[in-house]
Structure I
């Protein structure tokens, strides 16, 4: 059983996102460990990119801060290697396809396996084009996490039936960011997914309150939060650790209850 499979074994999951290198590689490592202590089940590590098309202003700004601080993909790999000395929590990369392509599919995936990454989420890689990367991720024991959006419509069952690891269900049209209200019929999407697969389905984009986590984990397998955590980093910088811990604990408790 993989590290990702284990987190869904007996309870609903809380998944946290952080932009690697914001405000520094060293602080990212600290923040990941704080999130684990607070109850996060899995952390998505964002690899900063100059044109993150799925991201709203909050995470876009985090990408800029990270790149300006000199973050590179190799530095992130080294950070993960160091993290693996202290944690066995599942870690996945949230990255854009150009980063993987330029690094080299085989070399990137091999390095992921070497340092202990469990999976990849690539928002700008369409389902129909995953074939060029999927065999390589499988060879290196990486889950290629599928994303399903409100616009997936008749493709929902097709995407879900081939998914592994977990499914990232996008709650709303548009980009990442805190939302006060989510109007998508997410339950209907989850029902479509559950009709064809037992792969866990987790909801992300816009979730920022414990009440939302409690609501969505009634029928989904987990909740994903990113922008709200990045806002804490933007506000508190190098001192964000304790604030991240407090926030993640509140959200994780909501998922686990």
Structure II
């Protein structure tokens, strides 16, 4: 595993988050060569003072090599190379640990590399962190949010997954499977990433659940999710099954913890 690119300056107050000061955007990639260059440019334009970490799982299409090229000419971009495709959750765990080692990091944003998450929405996603939020969830299923370009069955799977997770885990949030999230550094450092186990999209549910259990101040912000503009979706039946089983395991853990407390 290696990292390339440069780090930004010293830690700065939260008031600079709107421009990206102290913000690291984490962008996992696998076979996203067609998207990575315009996506990186759009993120850096939306947050003129932010840093970007591209995480590549040894993409056979050359995404990692192109990311290195971008980092060589742009000091705000770094690249974390992983040795192979192990799943979204594993890539995020490695990336979050990498960013948390940077003393300049005040907030961490996670988002997809395929333009399904609009880089122009980044300042709005970060705004609640400038007040009192610890975690901001980009939410499709609330007033002002939407999903565009998906067939009905994908919408059904997504909404069904969130409904299932909300019901089983007794959580109030309307979009638990979404991956457009902004974290205050202190919370992300405290949620015990070592105890998360999801390798697919269940990781999104799992980390929000951990944050909720820690009493974090969690804010929902409406977003419009659009179908990717290039490349192929990574969603599979196995990923869906893993997420469902993970939710059940989290509920069992919560019950056991409650019983242990008496």
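Quick notes on this structure:
- Parent structure of the calculated result 27, 19, 12, given that semi-axes √(5λ) of the Cα gyration tensor in Å, for residues 135-246 alone is the read-out and I, II the choices: I
- With mean count of other Cβ atoms within 10 Å over residues 39-46 derived as 19.2, matching label from I, II: II
- Comparison of I, II by distance in nm of label points 7 Å out along Cα→Cβ at positions 111 and 191 - largest value held by: I
- Read-out distance in nm of label points 7 Å out along Cα→Cβ at positions 119 and 215, computed value 3.9, structure in I, II: II
We did not get these values from a lab; they are worked out from the coordinates using the rules stated. For clarity, every value in this text was computed on a predicted model and none was experimentally measured. Cβ atoms are built from the backbone, for glycine too; each structure is taken alone.
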